[in-house]
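Next up: some structures, all given as structure tokens.
Only the coordinates and a few stated rules stand behind these numbers; no lab work does. Quick caveat: nothing in here was measured; it's all calculated off a predicted structure. Cβ atoms are built from the backbone, for glycine too; each structure is taken alone.
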Structure I
Amino acid sequence: MLVLMVVPLVTTIWLSFNELFLRDINNPTWIGFDNYREVLGDEEFWAAVRFTLLFVAVTVPINMIFGLGVALLLDKVGRGRSIYLAALLLPFIVTPVVGTLIYKDLFDRGGLLAWLWEVATDEPFLITSGNVKWLIIVQAIWHVMPFAMITFFAGLQTLPEDRVEAASIDGAGYWRQLWHVTLPHLRVLILFVALISIMDAYRVYDSVFVFAGDRFTDAHTLQVYTVEVAVDPQIGRVGKGNAIGVLNVIGIFVVLIPFLVISYRDQIRERT
């Protein structure tokens, strides 16, 4: 824990108070809070914050709802379940950059969806600042949903049949069984998937970079903004990049506080 977490965190905090460039990595200059003032005064940073929060707020709930729905359907499947599972897991197995490039090709000139759009509207489809955010969000849902699906599906396999039968005998229909039996049984997994999904969504980089690159700065997430600032060979602001990293740690901790509190209360309840 000390080597892998504490030392890197302390080093990051120390570097964030220095002016340090990639071209002169061995000569940091102490500048105090100047990096933080510069970051917090940058409109591109706040645009990245807004899009990152939008990305998390949209993709995480939809992924979990779709994942639970597909898992419930798979739980009812008898024959061919392994085939469906393999097909549904393919997007999650594909490397994010490769999956995003394939998805992006559908909307580029000559792509299938771009061609269908042109046939339907007689106008070419263009990726613009107005639609690029939603294209990124849709791709993320397609790519990440299998994680929630396979986790919930595994949880459903441990649901005792006697609980379901008892609820059915008591006259509970499907939706009441889902609400009062299935979801409480999956409570721990729901919390687990929410935590992992939020952390992954908060630090998304690959798909956003493929779509936005050095364009559409209002569609940059915090990770893309950080790389553009800290690793740009023309600038290489390592100190400023570390300041953004510290702000990212604080931001994700704030976002996760409600889920950490719920998890802590659950553990205390189980112990007592």
Structure II
Amino acid sequence: MPMRRWILRSLLIALALLIVLPILASGGSIAMAERKHWSTSRWDSAGLAPDPAAVKDAVVQVYGARLWGWRGALAVHTWIVVKPAGAPSYTRYEVVGWGSSPVRISQRVPDGYWAGNAPELLLDMRGPEAAFAIPLIIAAAERYPGREKYVMWPGPNSNSFVAYIARQVPELGLHLPPTAIGKDWIGTDQIFAPAPSGTGWQISLFGLAGVTAAVSEGIELNLLGLTLGVDLLRPALKLPGIGRLGMPAHDGPLTPFLVPAAAQETSG
């Protein structure tokens, strides 16, 4: 019995250190960084999205950027942009915590800085695959169940929105970063759902506690919205605040995307 208690105590201490130390490190980097007020920070393009005038193919991209202020030590804001074949501009889909309606559909800069924080490209899908996925993304955004409510923590928030669309359109194979707090919020009426990547499953209790097991995400433990895990496919450790340490996550589906003939004909 004493040995079991010692093992249990050691595991709990190790778990606590794996959560607390990365958060302190991330918080320290945020505290030392030069910060401007969000209203005077950069919101312009980071130059990651292809020019619609030059790229006529359909495009789907997903971005994530650190939040402004102290929240950036813990979490990112994610959003989706789409451009049908031949379209002159992008349409941006995201959820924000201000204004009349959380769900925003706009022509804002597709790859803009978020309050001075550079965006990271999480998914880049083009051609027939993107043309097929775009109407599915639009339909999923329209039926998003959290569209009338925004809760910064544990959700539904911006990351809950993107994760919902990913689950509804598994063809995206989207792998959200561990700092996308809210991605594990799957509602108040269910505790079992597909992983956002569509390559496995997860159990989640209101986004506050849960486990994800998937080919793309690997094994993830969700504690109070924070993610601790390991990616076995592309070896990496996932830590709260810091994010991913190891190989980068994939930026597309893990399996060949089979596009219906009709979608290929209309993709240009």
Given -8000 for helix-only ellipticity at 222 nm (-39500 (n - 2.57) for each DSSP H run of 4 or more, over all residues; to 500), calculated: source structure among I, II: II
At a computed 33 (relative contact order in percent (Cα under 8 Å, 6 or more apart)), which of I, II: I
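If we compute Rg/Rh (Cα atoms, Kirkwood Rh) for structures I, II, which one ends up with the highest value?
Working: I: 1.05; II: 0.99.
Result for Rg/Rh (Cα atoms, Kirkwood Rh) over I, II: largest is I.
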Which one of I, II has mean count of other Cβ atoms within 10 Å over residues 98-105, as calculated from the coordinates, equal to 16.9? I
Distance in nm of label points 7 Å out along Cα→Cβ at positions 66 and 146 - highest-scoring structure of I, II: II
Between structures I, II, where is distance in nm of label points 7 Å out along Cα→Cβ at positions 42 and 82 highest? I
Compute mean count of other Cβ atoms within 10 Å over residues 138-145 for each of I, II and report the one that scores greatest. I
